[in-house]
Structure P
Amino acid sequence: MELALHGRRALVTGASSGLGLGCAQALAAEGAQVTLLARTADRLAAAAATIPTPTHTLVGDLSDLAAIPALVAAADQLMGGIDIVIVNAGGPIAGTFASLEFEQYEAALRLNLLSGVALCQAALPGMRSRGWGRVVAITSTSAREPIGNLMLSNTARAGFTAFLKTVATEVAPDGVTVNTLQPGLHVTDRSTSLYGDTSNLAATVPTRTLGDAGDFGRIAAFLCSDSARYVTGVSIPVDGGALRGLQ
């Protein structure tokens, strides 16, 4: 399928590995110009080397909310505009109600909710003025079905999902779509950090496999295409059928 992404300009955050890098690779393969944003220059350089087309990189920490407008402005300058934003940030630490301190909620909300709000505030005005734009946020199935021992993720991801659903209705008349992808278990550093040895996790998924970042990226790329212009305000689980709810 031709996704008509040639010449589109995409900012991908959390792009040095995992699902963020998978999205960047998929968008670049469809002809988009891509800027990768992550915290570490060396990892960014290694990630950019996996993309055969010219790729920009920016070093930045999304938990530093005050820095986000400048990072978006820098990406805008590098590419001559921003048409697509893939919102992705590392997950917060594991923990339960009993084990977590109040300050840890603040940090999680800053990274997994407020940083996304700041990215949208910085990037959406340009998209709206041009009459075309795509925001795809990577959250978690925990926003739909809370996961034990992931209190912070459950809380922050659900709040961000509500924000995105509301924004989607406001910007839709301007040709901008806003959608959420909710990954389940994938082969990523995040899964390894949470579960250690992931070799037995596939047995818990109906497909009996863990997700692949490349496949995930191609789903994101489709949501950024013209063919998906009538899809907005939705949250799509990408989890091998692990969620049990009807919605």
Structure Q
Amino acid sequence: MRDAFPDATIAFIDLPESMHTLAEGDLRAGVDDLLRRPWTDDALCEDIARRVADVGWVRRVGSVHRLANGRFDISAEYRRPVALVQKESQFVLVDGHGVRLPGRYAYDPRWPLIQGVAAPVPSPGATWPGDDLRAGLAVLERIEPEPFRDQITAILVDNFGGRIHPRSSHIELATDQAGGRIGWGSAPGAEVEENDVEQKLALLRATYRETGRVDGHHAVIDVSTYADRYTIPG
């Protein structure tokens, strides 16, 4: 057996098919230089595991196995992207826990969008500070399986906590109508004298079922106040 594999390969055996295009280049770039070391290096698998763990796509490395044919099989848990976050002119991906993932992206309507996050963009692999993004992700999680989901283009958290307009909705949903807005209200779990999440979703479902539109064909509605109907701000 030769001492080194100049053509050694690596395989990220648990990487979801949907993430290959997004993540595999970053993962390979993190370890390619290590593959030039002697195959017999006792620390090689450990060093590969450490490098992979430092890539922002990775939640946890399970194992690195070196095979006799020169391939390294890497088993890991990965952070799956759930939304684009817009910060000024930047678009970055985050997972469901608010961890910023590697890369910068162009706007892509296939990804849910969260706008208005206050804190600066963190480094890849770091959790975005602040409760506004977590609130936006919590709303997104609840509307994601809904039949009206494709009519919602963004979660707006600019006014989270009433930081701009104390009497206005803290979170809004942007619709696919130009300038369309749905006043959602407070973050899930933070409701005081307003509809809870299930009541809001029930209103939106009923409106969609009756009219074919989540907004009832109105430019702006609000679902935070009355359990039996939405309101149209005047």
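What follows draws every value from the coordinates through simple rules; no lab data is involved. Values in this document were obtained by computation on a predicted structure and should not be read as measured data. Cβ atoms are built from the backbone, for glycine too; each structure is taken alone.
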Check your understanding: One of P, Q was used to calculate Rg/Rh (Cα atoms, Kirkwood Rh), for residues 146-217 alone, giving 0.97; which?
Key -> Q
Revision key, fill the gap. Relative contact order in percent (Cα under 8 Å, 6 or more apart): greatest across P, Q for structure P
Check your understanding: Given a computed value of -12000 for helix-only ellipticity at 222 nm (-39500 (n - 2.57) for each DSSP H run of 4 or more, over all residues; to 500), which structure among P, Q does it belong to?
Key -> P
Review point. Which one of P, Q has distance in nm of label points 7 Å out along Cα→Cβ at positions 66 and 90, as calculated from the coordinates, equal to 2.2?
Key: P
Check your understanding: Ranked by FRET efficiency 1/(1 + (r/R0)^6) of positions 34 and 130 (r between Cβ atoms, R0 = 35 Å, to 0.05), which of P, Q sits at the highest value?
Key -> P
Point to revise | Structure with the greatest value (metric distance in nm of label points 7 Å out along Cα→Cβ at positions 162 and 226, set P, Q) | key: P
Check your understanding: For which of P, Q does distance in nm of label points 7 Å out along Cα→Cβ at positions 106 and 210, calculated from the coordinates, equal 4.2?
Key -> Q
